[in-house]
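Several structures are given next for inspection.
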Structure P
Amino acid sequence: MDTDPILTIDKKFYIDSQLYEKEKEAIMMKTWQFAGHSSKLSEPGDYFTFEIAGQPLFCIKGTDNEISCFYNVCRHRAHELLKGEGNCKRASNLIVCPYHGWSYNFDGTFKSGPNFKVVPNPDLDKLCLTKVRLENFLGFLFVNLDTDSKPMDEWFPQVREELSDFVPFINQLKPIKWVETPEKCNWKVSVENYSECYHCSIIHKTFSKGIIKPATYNIMPQGNCLRHTTECQNLERMSYPIDLESNSHAGEYSSWYLWPLFSFQVYPGNVLNTYHWRVIDVENITVWRGWYTIDGQPSEIIEKLAVQDRETTVEEDIGLVESVQRGLKSKGYDQGILVVDPDYGVSSEHSIQKLQQWYSEYFRG
């Protein structure tokens, strides 16, 4: 029997900019990353741009209503093709490079370029835009820069089915609010803080007394997912109204954290919200909190819940993760010890052990 304490990974993995640059290729470019919600692409030609690990990308809806993702770069001389979001069809029904006017169909195939006829024996296949793997996961668009990666259902087994059970109307949802929160910390600090509730009763009074019952909180690995489960707080103590009869899971809280940078959460009352972490550099991230309703209809309850969440749990977490990041630079700290209870439960950090295991499997500095 192993009687040695379980240690955290070395602090260098949170503060070393050279290791962070290696992480981008070893982890960010080989895992499923959230691009955006499919409701942003309602008509052929609709597009939005984004970035993963420093790589500019865009998603676009084709004339066949299929959504594709491409690297956002012209195959002529590397100018970015699109900016922001919009619709290409309204202008030319093509993706047109603003530098020299080379154009592409919405499926990424090369269309034409000014005076292109003088180019001898061009290989048109090599002039097509470079496609990126994309999956529409219950309306949420994820991409993976690794062409050989396993599908999302193998990465995250049962998540699609469980989410559909908790939120039967998930395919009808549209975002009504995005809450943008900069955090001055390494992405792993923020993710690890999110992935344990050891601190909840101490720090998150509103969450632990007005939404969940901490004593019932548990976190279990599920493929490359961490599944958080707990019961809702007693109804008279809930910070917002819920109807326990609306769904068999209405009295539960559940979260599906999809390693490394996205999480679905279902609050009691079948309220879906999401986290996604956008990494800026080794010590800066932006966390986007999404809130959703059927067809994007206004909801006073969800609007108030979003405000409550930002002013309590989110604000409290900012202080925690930024303090940890400062502490990681201290000469008085190198590695920590994890509290891993073999029976799991709310006062165990087995989930952090699992996160660091996944990290070590993908990245060996």
Structure Q
Amino acid sequence: MSYPRRREALRELLGARELDALLVTDLLNLRYLTGFTGSNGVLLVHTEGDEASVFCTDGRYRTQAQQQVPDLRRLIERSGPLQLAKQATEVGIKRLGFESHVVTVDQHAALVKVTGTDVLVTASRLVETLRMIKDEAEIAALRAACAAADTALAGLLAEDGLRPGRTEREVARDLEARMVAAGATGPSFETIVASGANSAIPHHRPTDASLRAGDLLKLDFGALVEGYHSDMTRTLVLGAVAGWQREIYDLVAAAQAAGRGALRAGAQLRDVDAAARDVITQAGYGEEFVHSLGHGVGLQIHEAPALSQFGVGILASGMTVTVEPGVYLAGRGGVRIEDTLVVSDGEPELLTLTTKDLVVVPC
């Protein structure tokens, strides 16, 4: 990971905002800029360069900070934000940005006591703006995370892991263990296993409900590799396929293909959503597609940009997003098909490679 290059890109944003420095307190943003993975840390990014910047953590992480942040001046203090804000004012910083989307009212009040009222400037989501465009190291981690998920599902299918009588919870735990065995550090979110009527609940949490022949089975899961998340949904059928199941599966598959086809650098976010949503709406199921088409993935499972009816902005090469339309028939069952893809100027790179053909699990 090229942390100095990321900090330099951030300085360009600070210059455009006429800020002298930024106090980074969000831990994921801190990891993005330094590689630090501890639970307490703060970074002062100075426009004059890394020589003027300071990383701060507490004594528990002294050794970890030496290993993970060797290229910045380090300060060991438990009240890092206040200490760095104080130092900033002492060296003459006049406009100190802070992450107003994560700083609480009480934290802001404490910072004001240190800096005065004229120094602190709101600087919301500057680092998140950079995080939307993934570099090669990030995309490599995302590829590995998606591969671990693909491998886990392939093993589950090959070894009769989706058989009637198993519970949703058993399948979820099995899938998560297989992702770890395939190289993940853990699941990227709580695995969704939803069978039968439960598959019509978009974010169903696994229960002791048993899988049954004739069920739709929705699996929404992902793997975590080097802090980066994958996200994939596949919907299968246990045993014979009913006509209505085939109908909504084919419809969602067509919508998903339309969404992927619209995924290009320069495309408006809402237009990509519309490409998939219109397919479902024209088939008469618009009210059963109850969520946005997709979201960014990276150090968070849900991050910018948002592919939705209300999305504002355009896609850019290097953004990594999901495309996941769904149709949910309450009391009967639902279908969602989801991939993780990397946006480019041409065809997006597909990272989740498990087939999207309807898989019928023999019973």
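For relative contact order in percent (Cα under 8 Å, 6 or more apart), which structure out of P, Q has the highest calculated value? Can you show the working numbers first?
On the way: P: 19; Q: 14.
When relative contact order in percent (Cα under 8 Å, 6 or more apart) is computed for each of P, Q, structure P gives the biggest number.
Out of P, Q, which one gives 0.95 for FRET efficiency 1/(1 + (r/R0)^6) of positions 12 and 300 (r between Cβ atoms, R0 = 41 Å, to 0.05) as computed from the coordinates?
Going label by label, the one that fits is Q.
Please state which of the structures P, Q yields -5500 when helix-only ellipticity at 222 nm (-39500 (n - 2.57) for each DSSP H run of 4 or more, over all residues; to 500) is computed from it.
P
Out of P, Q, choose the structure whose coordinates give distance in nm of label points 7 Å out along Cα→Cβ at positions 20 and 252 equal to 5.5 when calculated.
Computing distance in nm of label points 7 Å out along Cα→Cβ at positions 20 and 252 on every structure in P, Q gives 5.5 only for Q.
When FRET efficiency 1/(1 + (r/R0)^6) of positions 4 and 92 (r between Cβ atoms, R0 = 30 Å, to 0.05) is compared over structures P, Q, which one is greatest?
Q
Every number in this text was worked out from the coordinates using simple rules, so none of it is lab data. Quantities reported herein were computed from a predicted structural model and do not represent experimental measurements. Cβ atoms are built from the backbone, for glycine too; each structure is taken alone.
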